[in-house]
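What follows draws every value from the coordinates through simple rules; no lab data is involved. Predicted model, so just to flag it, every value in this text is computed and none were measured. Cβ atoms are built from the backbone, for glycine too; each structure is taken alone.
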Structure 1
Amino acid sequence: MLAVRLSPHLEKLTRKCPAIYNQFMYSEAEEKEAKEGMVDPLAEEEYTAVRGLVHKYGNRALVLLTMNCAAYCRFCTRRRSVSDIKKGVITSKDFDNMVAYLKKHPEIKELIFSGGDPLTVPKILKMGLKKLTTLPQIKIVRVGTRVPVSNPRLVTKEITDILKIVKDKPLYILVNFEHPAEITKATIQAVKRLQKVSTMLLSQSVSLRGVNDNEDTLYELFSRLVEIGVKPYYFFRCDPVKGAEHFIVPLEREVQIFTKLRSRLSGLATPNYVVDAPNGVGKIPVPLDYWQYEKKKYTDFHGQEIEITD
């Protein structure tokens, strides 16, 4: 079972805001697995080239540094492994294997450091950045984190100094935000510290029933993110993960919400609304109600037809 972990910062927010409580606290609904639920919807195990390195897309690769997080989101696509800290420990030998694989695949120009949360394991993050991002073939580096929301105190000088290892190439930091109540004074301070050592901060958000499934909530979220210098990048349809099915918003409602949002938000504040194709390849843009289209199926980047499940 996915563990429950809260920092004092997040515990206070869960008491004040039901939408935040729903994201991090166990619910009995997690035990009611639907037939469509998948253990590994993005097929990351299938595309794991060497331990910790997922190569699903030609010119970029995902580096899973740890299965540890400051807090565990109940809708996480990696529910199968996050919180299993021992299973997710990446070693120097693992990094050596990654380096060997990357050298054999010079088409990989971009690395995305994720997990778990890379900012919760400074020593491993430091080792990974030193060994991997200094390869001449790597031109772009991304680091994904939710620490500014889950435990902003972890954005320390040690962390920002480690991130400075990335030199002479862009460093993009992606922070997960799901609800405007997460944008607290402490979180804004953490964001500002990260902005000083990165090229750009972008946000990723997930459409979640009982959390942000209404127009006004998302309008406030994306508007406030732009105001603090974070570009809304992706708005994901919730992955059909076993144990997280109760978070999935019916597609038609989701499209209605985002269609209304698009008419209110500036282009700068509007993220890409996509579905990360389950058992497929690609983050597929979801068309809005400005067009007539088939809403129950789509094709992924490889032309595979995939049906939508609510």
Structure 2
Amino acid sequence: MSFLMRLATLSSAGLLAAVLLAPLIKAAVDALRAAEPGLDSGYDFGRIFRRLLQISILTALLAGRRWLTQGRAIRVRGLRASQAPWSRFSLGLLSGIVSLSLFLASHAAWDGGGGLEIRLQPVAAWPPALAWALLTGLVVAAIEEMIFRGWLLEALRLSTPFAVAALVSSMLYGAAHFVAAAVRVRPGWDFLVGLQAVDLHLRALARPELAMVFLVLAAAGFVLACAYAWTASLPFAIGIHAGWVFVIKAAPLMVPSMGIAWLHGSGGALSGIWSLVFLGALLVVLRFSFGGRRS
């Protein structure tokens, strides 16, 4: 059995686990949200399911890592104390925040504002919102970078050249984010909510108007793969990724209309050629900053 077949088998096991766990997770979310007004009208379970799916697949990959690599060790780079992981992470975090902030500002200027209006939120709203944005960025980046760069990219590099490994892992990364369907649910037990979420997410793959978004997300994955390889530091890639998520989550504090719909969608910022130019420029900066040496 080839590596990709073993990868597909473990990923399928993770998918099955997510489907089986989805009703329990939904029940827990219902209980946590019980006091919220308007809960009876329903909420979006899609994002929760995507995180559940990522965690389930990561768990399956970790559990089956020896079978996946046929006993060959996967070396995740940059985690030892001697490799200054916190310093690398901090540099990556700063790079992510600055780069995406510049992109959003330049895109808004290029688009004549794009309907965006600066309106600062009350000062009292900033500390909790910034803390939540940072926490979300850290959790999301750590999980996704461990899956796509720490495990998938490294496993592919055992049997394929870096360019091929980076391209394949980045396409899978793009596909994982491209699948972003809303799953509207109401409180109460729903034993089929996992299957419903899978069905709606698969349907999203058939939307041709989001082809550019997929391409951009795959390109972002390629940038992260190169950042990881060139610095030999997973914390650096986690930092960049966390910085991006932090800016996306914190931006509404200054521009309320700059939500995920403005950024991600058929008419969002990521659907234009400018985003590919930005990622290309960032790749060049990383190349010259770290010498382009792959480890």
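Which one of 1, 2 has Cα extents along the principal axes in Å, for residues 194-257 alone, as calculated from the coordinates, equal to 38, 26, 16?
Checking each candidate, the match is 1.
Taking mean count of other Cβ atoms within 10 Å over residues 74-81 as the quantity of interest, name the structure among 1, 2 where it is greatest.
For this comparison of mean count of other Cβ atoms within 10 Å over residues 74-81, the top structure is 1.
Assign the value 15.1, calculated as mean projected area of the Cα convex hull in nm², to the correct structure from 1, 2.
Only one of 1, 2 returns 15.1 for mean projected area of the Cα convex hull in nm², namely 1.
Hey, relative contact order in percent (Cα under 8 Å, 6 or more apart) derived from one of 1, 2 reads 30; which structure?
2
Give the label, chosen from 1, 2, of the structure having the highest value of Rg/Rh (Cα atoms, Kirkwood Rh), for residues 42-121 alone.
When Rg/Rh (Cα atoms, Kirkwood Rh), for residues 42-121 alone is computed for each of 1, 2, structure 2 gives the biggest number.
Of the structures labelled 1, 2, one was used to calculate distance in nm of label points 7 Å out along Cα→Cβ at positions 106 and 138, giving 1.8. Name it.
Traced to structure 1.
Determine which structure produced the value -21500 for helix-only ellipticity at 222 nm (-39500 (n - 2.57) for each DSSP H run of 4 or more, over all residues; to 500), calculated from the coordinates; the candidates are 1, 2.
Answer by label: 2.
1, 2: which one has FRET efficiency 1/(1 + (r/R0)^6) of positions 10 and 26 (r between Cβ atoms, R0 = 25 Å, to 0.05), as calculated, at 0.55?
The structure behind it is 2.
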